[in-house]
Structure I
Amino acid sequence: MGAIGLSTPLLSLVAGYLIGSIPFAYLIVRVVTGEDITTHGTGNVGSMNVRRTTGSWGWFLLAMFCDGFKGLIPVAAVKALSGLPVIVPFGVSLGGGLSLVALTVPAMVLGAVLGHNYSLWMAVIHRRFARTGKGLATGAGALLAYDWRYFVAVVTIGLLTIAITRYMMAGQVTAAFTLPAVALALRSPDWPFALFMGLLVYAAHHKRFVGLLRGREPKLYFEDRMGPRG
């Protein structure tokens with residue numbers, strides 16, 4: 001395994017972080033409009049903010065798929081390189097126990113989400129290190145490769161919550177807590193990691209979620225300057 005480069009969780013974490021840091025939303029908006037996406041909408045480097053900045057659902061879809069693939073492809077690749085079946089849920093494939101090599105998979109998931117949320121490349125561009133995203137599309141892509149059952153549950157519950165409440169924030173937070181709940185319900189051995197990832201995603205939403213509880217969060221909004229930043 002040493003020959004493949006991702007033989008340790010640390011190397012996998014770093015690789016995932018660097019890939020997750022690629023600011024596709026920033027690059028798309030810069031090419032399309034010449035503007036800085038962080039000066040618009042919520043200020044996040046994410047697909048919905050591409051919609052708010054460009055006014056285009058087409059560019060939104062491109063950004064969403066790009067962010068999703070930067071989670072999906074690295075996780076699928078490291079599973080294959082680690083000798084694990086790509087389409088089999090990670091917790092199921094553990095079998096007899098968790099090895100050092102197997103740890104490269106959750107490390108890649110974590111790295112990709114951290115990279116999107118705290119992009120190194122955006123820190124270089126802006127010359128300051130700050131939160132740049134919420135990790136939803138990247139996390140969803142990573143989950144699809146990591147455990148498709150988690151992906152289906154998180155996306156389904158999240159979208160249903162949004163449809164019922166008309167609050168995107170409510171759906172995003174519900175999705176974050178659906179992840180560990182499903183892991184526990186399935187009695188998957190990786191439930192501590194699922195709990196950690198759910199809390200990580202919630203942390204990125206905490207400020208706005210508190211605003212929602214206090215009545216300061218608008219319902220579905222897709223235009224610039226119609227909602228709070230953060």
Structure II
Amino acid sequence: MVRPLDVSAQVLTRATGTLTKEERDRLTPGQVIDELKRGNERFRSGKSVSRDYRDQQLASAAGQYPAAVALGCVDSRAPAEIIFDVGIGDMFSARIAGNVINDDLLGSLEFACAVAGAKTIVLFGHTACGAIKGAIDDVEMGNLTGLLARVKPAISGTKFTGERSSKNAAYVDAVARTNVLLGLDGIRRRSPILADLEKKGTIQIVGGMYDLATGSVEFLSERKSERG
């Protein structure tokens with residue numbers, strides 16, 4: 001008997017074509033996460049799949065059945081599709097400075113999972129985040145002021161021994177990690193739709209921290225008891 005995990009290993013590493021609804025629906029949330037981990041390892045080790053993006057673009061033009069949705073920072077060094085080594089049609093991707101949560105992004109996540117059928121939400125931050133530094137430094141500039149205000153709870157919520165300054169890389173990364181964990185809580189608390197899907201085991205919501213220097217994503221707060 002072929003396990004669904006074998007199917008995932010085939011469909012998320014293909015060089016041509018794109019996910020079908022049947023292939024995506026056979027995957028469990030836990031299997032999707034496992035495939036994203038393997039994809040990040042391929043990226044980190046320089047063994048990413050050589051994909052025919054033109055073929056995948058044509059194959060996905062008539063419909064899409066992504067297995068995951070990623071919410072990351074707008075930082076140019078953290079493109080989700082590349083660091084998780086997935087192809088066109090495999091993943092929804094949302095980006096905003098500081099990977100913060102707001103109503104529009106929650107609506108986007110609800111669409112991706114409740115309407116389009118994505119199995120996993122990955123909210124991830126990254127090291128040396130400029131938005132985190134800006135929030136620490138109380139930067140005020142136009143609409144950025146309000147955005148950075150959403151990061152402030154992570155500053156007060158971070159326990160850290162040492163210099164609490166944007167010049168201290170370890171402190172910046174600690175705040176970024178707290179920001180991810182608070183974001184996960186915000187998704188579950190502010191979206192009854194997503195929280196209910198997770199309780200039913202239909203989706204899994206996880207966090208991550210991407211290391212700009214190593215290319216590695218550390219996954220945070222996986223609810224292993226709910227994994228398929």
Structure III
Amino acid sequence: MLLAIDTATRYMSLALHDGNSLLAEQTWPTDNNHSVELAPSVRTLLQRCEISIATLTGVAVSIGPGSYTGLRIGVALAKGIASARKLPLVGISTLDILAAGHPQVRGGLVAVVQAGRGRIIAASYRWRKESWAQRSEPMLMDWETLIASIDGPAHITGEVDEQGRAAIENTQDQAWPMTLAPAAYRLRRAGFLADEAWSLLRGGKPEQFEAARVTPVYVKTKDTP
């Protein structure tokens with residue numbers, strides 16, 4: 001039984017996955033209440049599924065990029081559980097989680113998370129061997145820079161605020177068409193985090209998933225405070 005935890009941005013998501021089925025999943029906006037809501041929410045999810053923490057066989061966590069505080073809280077709890085119970089801990093990129101939740105489409109995929117103060121973090125993906133593979137490294141930018149960088153037909157998924165929606169809708173003069181993914185696909189869900197973690201666990205070696213190896217990933221530039 002694997003517990004998946006995602007607190008990378010203002011949304012929090014939890015899931016329980018037994019390697020075959022997704023038993024439970026919960027995703028909700030938490031703003032800046034990660035530290036207050038996370039541990040009680042994990043306890044409640046386990047209780048609702050009548051699962052003891054002692055029966056967990058693995059933990060997965062979103063490692064970023066995302067909010068500095070949010071990432072630290074989620075990674076700290078995941079490492080604490082994994083270390084105390086000597087469980088494998090799998091860290092997955094927030095942008096890879098978004099890509100995993102999107103079906104195949106014609107053209108490329110761009111995954112986005114909010115970075116605050118009108119900025120976003122984005123990476124592009126291409127469909128290869130039945131899944132989305134990252135094509136570019138995550139970059140910190142604004143919506144105008146992202147749109148100017150698009151070099152082919154693209155679907156935009158992830159955390160798209162009103163500013164982003166307006167920017168995407170005002171791209172009629174762009175050389176390449178851009179499509180905003182449906183809201184259900186744009187929601188970053190711990191169920192897909194758990195799916196990705198199980199795939200890695202099945203194909204990896206135990207030493208790859210030691211809790212001490214997992215650290216948050218932050219995207220910065222020389223101008224980032």
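Here are the numbers for this structure:
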item	result
Structure from which -21000 was derived, helix-only ellipticity at 222 nm (-39500 (n - 2.57) for each DSSP H run of 4 or more, over all residues; to 500), options I, II, III	I
Cα extents along the principal axes in Å, for residues 113-176 alone derived as 44, 30, 18 - corresponding label from I, II, III	II
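We did not get these values from a lab; they are worked out from the coordinates using the rules stated. Being a predicted model, the structure only gives us computed values, none of them experimental.
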